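Listed below are the structures to be examined.
What follows draws every value from the coordinates through simple rules; no lab data is involved. Predicted, not measured: the structure shown is a model, and the values here were computed from it. Cβ atoms are built from the backbone, for glycine too; each structure is taken alone.
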Structure I
Amino acid sequence: MNKRVSLVLIACFILITTGCAIGPDYKRPAIDVPQAFRFDGEGSREVADSEWWKQFDDPVLEKLIVEALANNMSVKIAAANVDRASGILMTTRSAFFPQISYGGIGERSRASKNTINQAVPENPYNSFQAAGSVSWEIDLWGRIRRLSESSKASLYATIEARRGVVLSLITEVASAYIQLRALDEQLRIANETLKTYQESVRIFELQNKYGQVSGMTVQQARSQYETAAAQIPQIEVQIAQTENALSILLGRNPGPIERGVKLSDLKMPPIPAGLPSDLLARRPDVLQAEQNLVSANAQMGAAKALFFPTISLTGSAGWASEELSTLFLGPSKLWSYAGNVTGPIFTGGNILGQFRQSQASREAALFTYQQAVQSAFADTENALISRKKILEQFAAEQRKVAAFREYERLAELQYNGGYTTYLTVLNAQQQLFPAELQAVQANASSFVAVINLYKALGGGWIAKGEALTVPKEAAKAEQATDKGVVVKDEAKKETTSRKPEEKEKN
């Protein structure tokens, strides 16, 4: 009998390992990839893979990014989602193996004497049982394999989602910090301008007192002073709001933010470059969309397998006795085993409906993937043209500030020489002040444009950022294992190395 059982198990194992998997194998869709970006400049892949935030040469910014990666709530949520997807994969894969369980019963009961069955020798009577059971679904049509394939792809997609959170977090912290330093610089300019205007009002009030200037000149100077004064509260509000937003990114309660290097002293990171095809292997959102397509493709195969019969083996063995003392003696043994085959005949469209749902889901996932690729190309093109044109704008803003400063100097000379009214000086100063504020904002925008370019291109720097998401002393290998296979470590290798013509393996 044991030999027969062994032969049955061996036959089942052969069926499992050699059986076909219903449904199409995954193949990456053909994508129309441009040969080059329209506005690309000089750069290198190595630059795109570097920790670019260190190129600003601001230790405070580096420290803030490290803190954000360790404490940001979105990163922690993304990590928890990866662990959850890992658990789902382990649960799905468990169906490959026999499900073994045990149970025991100890019972004392009394039967009614007025029932039809009078065969109970004792009343009340005892009943004891200890048994183990096993069940195993033979994956002949590949349903479990497709479900496992889908769960694995979902895990990879979740890992890419986590990488996307890291990408966004680093760029958001850097951009917010740059904007904060720009607001600090604008506040400094506004305060210095206000002091200059205040001194002008004081001088003109004295001159008016002794009849040297008219009251209209005093009011013109005072209106100019109040215009500058009204700018300061607005800038201070923006500073507080930016600090609060940055605090949330750092995983803190709203509060003040430490400052480092001045905006004017920050160094510009080198400009990254790459080919459009690089985005298919580097952008987390593109890789996530593709893995969702892989998952939907496998789900369609699992749904198609529902049309075929399900084959499973069940068995149980143990002991049963009326007395506990004789429970484990030879005569108390019991066992049974069976093979079950079940299949659909008529389901009222239930299985067909599930299959059509899976087809539609795969179609939607395909369009989502294609849309993600197109969006990646557009993001990169927008970042490239923005960087180029913002640098041109910044250069023009600097020339404009220089021109207004010279205009103000000449107007003051003419006014002091009696060749023009103070209105000319006032006009020059009124144009210089906003021009200085705009130049600072343009400078900040030039830094943010480079940050957005790194974000659009993706790159190996994301992996370097991921390494900072957990403090070193608490770091653990993030892995989901099944028979010694590290899932998470393999995820990145598979998603970045898969060739366009390669099929997803079962």
Structure II
Amino acid sequence: MNLLTLFAIGLERQPDKTAIEFKDARGPLAAQKLTFAELQRQVKRWAAAYVRMGVRKGDRVALYLCNRPEFVIAYLATLEVGAVMVPVNLRYRRRELSHILNDAEPALLMIEDAHWPVLNEIVGIEVGPGLTVLSVDEAESWLDESDDRAWSDALRPLTRGEDTALIMYTSGTTGTSKGAVLSHNHVLATVTGLLSAWAWQADDVLLLPLPLFHTHGLVVGLHCAVAMGATVRLRTGFDTTETVETLSEGRATLFFAVPTIYTRLVDALAQAEDAPDFGKVRLFCSGSAPLPAEIHNEFERLTGKRILERYGMTETGMNFSNPYAGPRVAGTVGTPLPGVFSRIVDEAGQDLPAGEEGELLLRGSNVFDEYWRAPQKTAESFVQDRLGNRWFLTGDLAYMDPMTGYVTLLGRRHELIISGGLNIYPREVEEMLTTFPGIEEAAVVGEPDAEWGEAPVAYLVCSCEIDEADLERYCRGQLASYKLPRRLRFVEALPRNAMGKVQKHMLVRGG
């Protein structure tokens, strides 16, 4: 089996049903609808054009596109011809885009007209020859009438489960981004696991504002919906008013988002005169960054709905989930999904008992095998146990509750603060700080300190003026003194990536 054989089930189940309903809340693109039959017809048309332009099995096709139906068509057409899709973060500019185009060496790059200025800065200067660039806004100029009839299933090359489907570049905190090589089998493991764990149904409707260049929007959202034959209400981004209207009018049963979006929803709902009715939404899901327990609980108070938090990575797809039918515990990511195995180990790589904190290791059919053209980095990212099992070093610190088996993430290993020989987990301090009135967001980082080696420093986004003496007294009643921030820095906003994850490396100062 490969992804296309899985998608065929959904595509064939109800061909006249809406597959993609698209609306750009910000206006550049008109509202569109594609049925499953029309989506399939367009995919075959584009696949014929790809082959006519010389794209062959194993070639890379890069997509530098916003959320729009053409992204879905271009991606499925890439799989149709046995090629490999490389999604590109829309925030990337000259340096990052040049790196990916030179590293992945795609045969084809799909863009929008709006991205020509970015591309013109690098093409011919930093990108080698042989790259074909096409704008999806000009598709009718490069599609041929013969493409409508040129492609059939008989022309589809043999694609095995172990063949590469995606190369997804991770936005690391240091150095250049790395391409995680994901086979059809890797993605299938995540998709089939989630279809079961979250009780997907063919009549589900997913409201999806998350970018398709990220695993959350692409694998968790789009893949599951297409495989099940569900409808995706695709948006170019998150709009608070439109989201509340769509959910309260019962036009979606599923909503996947990141903590930043839930924070904005909580703010909007708290100010609303009348509480909206989200009764038709059977699942609210959060991921890509830790969801503060305060937001988790406040959202439930305002809506009556309890968010399901899960944990995944670019390299692994989805790993853990709170239960769909069972207690969802704020601040935890639940238990391993089907087929996922985990360990929590100390610095020597020895297994730790439940309740003790260490690094989280993973293995399973969802876990990638290698980084693209980076054997040294690949070798550094895996360890082997005495039975020969290969474990991925996530870099995430975690502990497992000995009573429930639920796992709580404590932060990235490289973000752990060691002050005077004592470990400080930034997330614990951040969640405490945001319970103080007026503090909207907090990011705690370790900065060099002559006496303690490292000292915790808090960057705070506030809605009003904060009395630092009051805050200090409050903090001393909440946590051990060694965990308290030595310095406070008030900022207008925290730096974030496209998925809303705080980029702490951009906060740390050299002294």
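Side notes on the structure shown:
- Distance in nm of label points 7 Å out along Cα→Cβ at positions 284 and 396 derived as 3.6 - corresponding label from I, II: I
- Winner on relative contact order in percent (Cα under 8 Å, 6 or more apart) once structures I, II are ranked, highest first: I
- helix-only ellipticity at 222 nm (-39500 (n - 2.57) for each DSSP H run of 4 or more, over all residues; to 500) from the coordinates reads -8000; which among I, II: II
- For 1.9 (distance in nm of label points 7 Å out along Cα→Cβ at positions 268 and 292, calculated) the corresponding structure among I, II: II
- Source structure (of I, II) for distance in nm of label points 7 Å out along Cα→Cβ at positions 36 and 340, computed value 2.7: II
- Which of I, II leads on distance in nm of label points 7 Å out along Cα→Cβ at positions 100 and 188, largest value: I
- When semi-axes √(5λ) of the Cα gyration tensor in Å is computed for each of I, II, the one that comes out at 74, 28, 19 is I.
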